[in-house]
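Several structures are given next for inspection.
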Structure I
């Protein structure tokens, strides 16, 4: 299937998940993440979930990461609509968030940091394949952002569903994940 076809399919599939099911699936993904054999880094980029698309909420993951490494600093994405780029801003308990033009929350008073400072990125996705390619919302923000990050940054996706065998229209601009966590298993793509 193509990215466009997968976007339509997985938006429908996620919309069909009931809140009680979603909570259970997220708990199972946290358990899988806890089994991941990585050192929990301090500099973690995450995102505010896109509630209208019933998106995975990474809060359980970032809370666990803080428990394992209380030096953690969280960063959230901010989209620059002028040049279609994405930046990351450090946040704390006093950071204010507001919806952007797409409807998901972004920090409005965070501290801009360079992408090279980030050690791990929790990457939103709709679907992924067995090679680590992901289908996002189609704007390419994350793939462009990955190009500005350090080479060893961990890119981890979370999906309520298992991997597709293949995404038909992957191109040279697509940056694969290092890991994807589902309720059933851990997919590892690092070489």
Structure II
């Protein structure tokens, strides 16, 4: 049994779909986990997965953390993106970047799998840019303001199937699937 710890139903749907071919049963648990303050999603995810494991009764625990590092801001807000968006929202973040010519960003997803003994980390990144205003209604989080490099659409304008072909979560999940598949 693999328990994905997240309160986000969309993330769970994407995880479950990606792991459908793996020989592991996936369930979701919603826990309010403490998050350390770090720009690095890998540090945050490693901490959270150990805390999540303390609440589980065995099996493997999977936790995800995301980051959105803005190049002009030296990687800020990184893993703190959830808190930044909670304060200013997607439109506010777009407006804050208006003072810079460089709107490039790197989107990161880190998946940490922990069984009480071994920690396995899988990450994926996508380069892109922050749009001048939110576009699209699909997805969640900052999907409406992140436009991946080489594409005219934001993640928020893409259908889930299209997004999952190129997203940072899909790249991280590729590593996890290879790990879980004998």
Source structure (of I, II) for helix-only ellipticity at 222 nm (-39500 (n - 2.57) for each DSSP H run of 4 or more, over all residues; to 500), computed value -7500: I
At a computed 19 (relative contact order in percent (Cα under 8 Å, 6 or more apart)), which of I, II: II
At a computed 1, 8, 17, 22, 20, 15, 9, 5, 2, 0, 0 (P(r) over Cα pairs in 5 Å bins from 0, in percent), which of I, II: II
For distance in nm of label points 7 Å out along Cα→Cβ at positions 55 and 143, the calculated result is 2.4, so let me know which of I, II that is. II
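Can you say which of I, II returns 0.93 when Rg/Rh (Cα atoms, Kirkwood Rh), for residues 47-158 alone is computed?
Traced to structure I.
FYI, it's all coordinate maths here, none of it is from the lab. Remember, predicted model here, so these are calculated numbers, not experimental data. Cβ atoms are built from the backbone, for glycine too; each structure is taken alone.
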